[in-house]
1. Consider the structures P, Q: one of them gives 15 for relative contact order in percent (Cα under 8 Å, 6 or more apart) as calculated from the coordinates. Say which.
2. Give the label, chosen from P, Q, of the structure having the highest value of Kirkwood radius over Cα pairs in Å.
3. Output the label of whichever structure in P, Q has the greatest value of FRET efficiency 1/(1 + (r/R0)^6) of positions 49 and 321 (r between Cβ atoms, R0 = 35 Å, to 0.05).
4. The value -17000 for helix-only ellipticity at 222 nm (-39500 (n - 2.57) for each DSSP H run of 4 or more, over all residues; to 500) was derived from one model only; which of P, Q is it?
5. The value 20.0 for mean count of other Cβ atoms within 10 Å over residues 9-16 was derived from one model only; which of P, Q is it?
6. One of P, Q was used to calculate mean count of other Cβ atoms within 10 Å over residues 65-72, giving 19.5; which?
7. Compute distance in nm of label points 7 Å out along Cα→Cβ at positions 113 and 329 for each of P, Q and report the one that scores greatest.
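A short reminder: the numbers here are calculations on the coordinates, not readings from a lab. All values derive from a computational prediction rather than experimental measurement. Cβ atoms are built from the backbone, for glycine too; each structure is taken alone.
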Structure P
Amino acid sequence: MITFSLCMIVRNEEKNLKRCLDCLKDLMDEMIIVDTGSTDSTKEIAVSYGAKVYDFKWIDDFAAARNFAFSKAGCDYIYSADADEAIDDANILEFKKLKKVLGEDTTDTPIDIVQMYYCGQTKGKEKSVYNFDKELRPKLFKRIRHFVWENPIHEQIRTEPLIYDSDIEIQHMQSESHASRDLSIFRKAIDNGYTISSKLLDFYARELYMAGTSDDLTKAREFMAAVTDSEMASVEDIRKASIILARYARLKGDIKTLLKYALKEVSSGCASEMCCELGDYYMDNDDPLEASLWYYNAAFEQKPMLDIHTGADRPLIALSKCYEKLGNKELSDNYLKMAKETKI
């Protein structure tokens, strides 16, 4: 019979871990839980479920911790999970069916990776910086292929094998914001000379735009400016970096820099985020009529690059406020109604 190893990295997850392990205890043949420095009862909860618990000194590198966890697994397949995930009864049943199918696989090209749907990413009190509420992610890995995690943040498996897309849905139930931790890891990686790929730049820019503080934006300014000046950066990378720099400039009241990066980004397309930044600038300066032009463009004419809300509810709410200031209650109410009906 095919066997599954659960591999997790955790730290101070006493609020989430029991719920997660309750979903997985009948699906897994062994549980490998790597603790990176918990000060609560996380390890005790893991032990109570029969898990093998290992300590790993945290070095601001998720990939290193996951690779260590994978190295301890001994079953045919490795299931990678986070403590804030949950699987309902219907999907537990589908998981059991998948396990049976994998055990019966006698082909010459066995399945190396199974992808599952990661759901609930834009819902909840503490939202993640993902723009898709449901997306396929690699979750189950054939152990003998020696898959290796890469990237210190938003870590991913290097994949070149046979991948199967399942219908299994995993609920992401994030209970707290990880923005401060994640942005700190990004900065450390950059300071240590780690090459930031376009994919990681996208994550960094999204995290900064959606959850970064003024201090986070200030600390990212030099790196983002270097991206906009690089001959190696893609147009998309330059646009994303320009959005971050324009947001920084607006919050700092640096109009010259705001204009510089707004024009740089607009010359290549004009994303909804930049329209919102310009709309916010005019609203901050008590010009709702000019602001409404940019918010309208954000909502109806342009597309977002970093935050889907800038092309939907955010500019619609802003339009409602613009027309309230302009004394047009009908339009104000209409835009507010549209914002409430927006499904993201």
Structure Q
Amino acid sequence: MIELNELTDAARKAFPADALSPGRDESWRLVAEMGWLLVRLSEADGGLGLGREASTAIHCEMGRVLATTPLIPAQLGLQAVAASDLLDARADWLERLAAGEYAPLHLLPARLAAAADGTISGVIAGVFDADMAVAVVAGLPAGYALVPRDAPGVTIVERQVWDPGRRLFDVVLEGYAPDPALRLTDADGAAALHDLLAPEAHLAIAADCLGAAGAALDLTIDYMKMRRQFDRPIAMFQALKHRAADMKTRLAAAEALVWSRARDEQASIAQLGAAKTLAAEALAFVTEEAIQLHGGIGLTEEHPIHHFMKRAMLNLQLCGSPDLWKERMGREALESLK
């Protein structure tokens, strides 16, 4: 059995902390070679058969370097294919995706309409790195299916986002004729597949936040030790020590909750959404403080700390806004008291 510290050590060797936002294509090659696409795939399907803790550890390390490679949607797409009992060439698709072909999972509702002849038109909005995908796993009117990027009637349009380390695309369908052989679920099974994989998405984003927050805090402390005012490092000033301690406290609380949820297979979607929200808000808090503690240089292109803020703003909205999950978790907590 692979230990978590082995995964962490391997990740830090392949993606050192001093090389933020490594190139997407080279990162993708490393990810595929190291077998990280196989982490959540069962041994019966040729995977490593590891649990949530393993994938959480990997995503945490990728968050630490603000990874540009779309590992999270790739793992989710592979799990969606593995969960299907309708896909005709399931074994072939699993082999292709495990070897490094990219088919991201899109969990959001798509704006699609089916015509009388069965063709589909509309937009699958916000697909990560669709330009490198061979297909997109998306919810169509008849259920989840693989939508090949090179199929007739399929085009992609890039959307500009603030985070330079991620690329988002709209997949536009115009008279696309779905291939029945590429169906993953029927309409009735779509909700079950969504509910199976949504928890994995929340944990992955939460782990990404933890890694990024830890790296931002480390950068800030290093800067405080180096930057001098009144002939001594600013890390010596008590008020700034307290602010650094507040950052560490927020991060530690988020780490405790996220790791407890990663180990709890019975955690509800509301509990996982709340854990993602706490981690994302911790990252936002840490990066806001980090930029202030860096002074004016923190807002310049020459310094990396502002890139962490951009990642934080995007992660806050992924898998649902903080307000959504705070309300749902609050309602669930109230129900438990009845």
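1. Structure Q accounts for this read-out.
2. P
3. Max of FRET efficiency 1/(1 + (r/R0)^6) of positions 49 and 321 (r between Cβ atoms, R0 = 35 Å, to 0.05): Q.
4. Computed on structure Q.
5. P
6. It must be structure P, since only it matches.
7. Evaluating distance in nm of label points 7 Å out along Cα→Cβ at positions 113 and 329 on every structure, the highest lands on P.
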